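Some structures to go through are shown next.
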Structure P
Amino acid sequence: MYRQMVTAKYPTLFMGRPYRAGDEPEPGAGSLEDVPHTTVHIWTGDPDQANRENMGVFYAAARDPIFFAHHGNIDRLWEVWKKLPGGKRQNFTDPDWLDAAFLFYDENANLVRVKIRDCLDTTKLRYGFQDVASPWINARPKPKPNKPKPTVPAVTADPTKPIGLLNKTVSVVVQRPNKRRSKKEKEEEEEVLVIEGIEYRIDMYVKFNVLINDEPDTPGKTDNAEFAGTFVNVPHSRNKTVKTSLRLGITELLEDLEAEDDESVVVTLVPITNIGEATIGTLRIELLND
């Protein structure tokens, strides 16, 4: 939760990349979509039962009694995220997003058009969220003491070329665009790991973790400092192949690993499920200031 909520300091990292008419579909979801949203769908549902009506399958998730509570909590986490310190934690201001509209039936069975801008202030919608403790806010992962410098495995993929089928743990050396950045530079621009060309069948449960400077042959856990983020898909009922990307903010993570002066980092992709497999394209690190 810390990596998905606190480290994702910019709107596109938290909510996802823009999607406009004429764009390629699935430009890349934000951390809120992958974790905690999709992960809870899988935890409470069963992706192996594609024809059963439960949280683990997309077409019927809303018929599961836990769905409303889950999405109400996702709405709450959105509000929590905007109040966290650091970065640019704000809603998109692009009119393409604000004026995107959806049709609903109101309480009188009349069809009404609702824009996103109409739903951003919960006080105008006459509801709010209980102020509850969020222990994950202060749960910044700590690196292992006396951790040796990461060594590159004998077989390492070339980050400038497509990795291919992710059916085993793969490590890649990725060059950084800049090192020894000042505190001001870090506040103005987030260092972001970009994984392009993630291709998978949308009807399959697909999940993999992303680690940075992890020890070879012993993939770290999600509460370790080496953990950067997760990609996960809730199975849909359609048999369709989609292609997307994943962006993870790593500025703070590099501080924790004392890797700020390194010209490159070792990125490790760890497949979590053998139900569905993803094909991975290229990796790079870039600076973001949206």
Structure Q
Amino acid sequence: MPEHIPGRSGEFAGRTALVTGAGQGIGAAVAELLADLGAQVAATDRAGHSIEALAADWPRRQEKLAAGERSAGRLEPYVMDVTDRVAVENTVARVEDQLGPVDILVNVAGILRTGPATTLSAQDWADTFAVNTTGVFQVSQAVAPLMVTRKTGCIVTVGSNAAGIPRTGMAAYAASKAAAAMFTKCLGLELARSGVRCNVVAPGSTDTAMQRALWTDPGAEARVIDGDPSTYRTGIPLGRIAEPADIAQAVAFLASDRARHITLQELYVDGGATLR
């Protein structure tokens, strides 16, 4: 679960955030943290049961926050497939009508299809780009013009450190994340004069269902931390796998007024794994 940082209670009070891929992992952590900090959060995912469960747990979290004399926002589920342009546009319109103008967009939705670049199927390639790249394009394109009209807003795309360093067996994923990152920075350049900021958070190995699906034996986690020369992979200097909350905190920072003069940036949150 995302951890509260003293002095930030209510930081996003009065703001509306839309988070894609909020059904689990990093997306869920981002949605919960922004709501913890006062935002009205539209938690979107194509898996309706996941976001319904997230929203159902919210009253319990609110009570816990209230007991600690911390203000909290609101978390509402919206079923949305980022690959469906009509669904995206309709959902954004509903969110603006029901929760208020979208001040913060966090693009988290993503899928992973692995395999050697020479044998990866065309369908796996297309599916990966449909979610990881076109999804970012479609949701951003639905929200950004509204932000431009209001001359304020923030877009954060959750990419991957794989976008900046080659990974064996991850050609489609790495390429799709690199494309999404560059799209976000180009968008940010075009929107800068309107006061809209666009940044990227690039996680490394994070303890999510997607990460655990790659671990096929008991020693897999240790190899990620220590490095694996057979796959040309360096280890993680900080000696730990990230938690979703670590990524959520970076997203919250870039979405906040504390980062009001930061745009077009790609923040790596990988424990030093890419040695950047």
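Every number here is computed from the coordinates shown, using simple stated rules; none is lab data. Since the model is a prediction, treat every value here as computed from it, not as a measurement. Cβ atoms are built from the backbone, for glycine too; each structure is taken alone.
Given that relative contact order in percent (Cα under 8 Å, 6 or more apart), derived from a single structure, equals 19, which label among P, Q identifies that structure? Present the calculation step by step, with values, prior to reporting the outcome.
Details: P: 25; Q: 19.
Structure of origin is Q.
I have 16, 37, 30, 14, 3 for P(r) over Cα pairs in 10 Å bins from 0, in percent, for residues 77-140 alone, calculated from one of the structures P, Q. Which structure is it? Only one of P, Q returns 16, 37, 30, 14, 3 for P(r) over Cα pairs in 10 Å bins from 0, in percent, for residues 77-140 alone, namely P.
Given a value of 20 for percent of Cα pairs over 32 Å apart, calculated from one of P, Q, which structure does it belong to?
Values: P: 27; Q: 20.
Only structure Q yields this read-out.
By the measure mean count of other Cβ atoms within 10 Å over residues 13-20, tell me the structure among P, Q with the highest figure.
Values: P: 18.0; Q: 24.5.
Looking at the calculated values, the largest one is Q.
If FRET efficiency 1/(1 + (r/R0)^6) of positions 93 and 133 (r between Cβ atoms, R0 = 25 Å, to 0.05) computes to 0.20, which of P, Q did it come from? Let's see the in-between values first.
On the way: P: 0.20; Q: 0.60.
Checking each candidate, the match is P.
To which of P, Q does the computed value 4.5 (distance in nm of label points 7 Å out along Cα→Cβ at positions 205 and 261) belong?
Working: P: 4.5; Q: 3.8.
Of the options listed, only P reproduces it.
When distance in nm of label points 7 Å out along Cα→Cβ at positions 229 and 245 is calculated for each of structures P, Q, structure Q comes out greatest. Quick one: distance in nm of label points 7 Å out along Cα→Cβ at positions 53 and 181 came out at 4.8 when computed from one of P, Q, so which one is it? The structure behind it is P.
Can you say which of P, Q returns -4000 when helix-only ellipticity at 222 nm (-39500 (n - 2.57) for each DSSP H run of 4 or more, over all residues; to 500) is computed?
Numbers: P: -4000; Q: -12500.
This value belongs to structure P.
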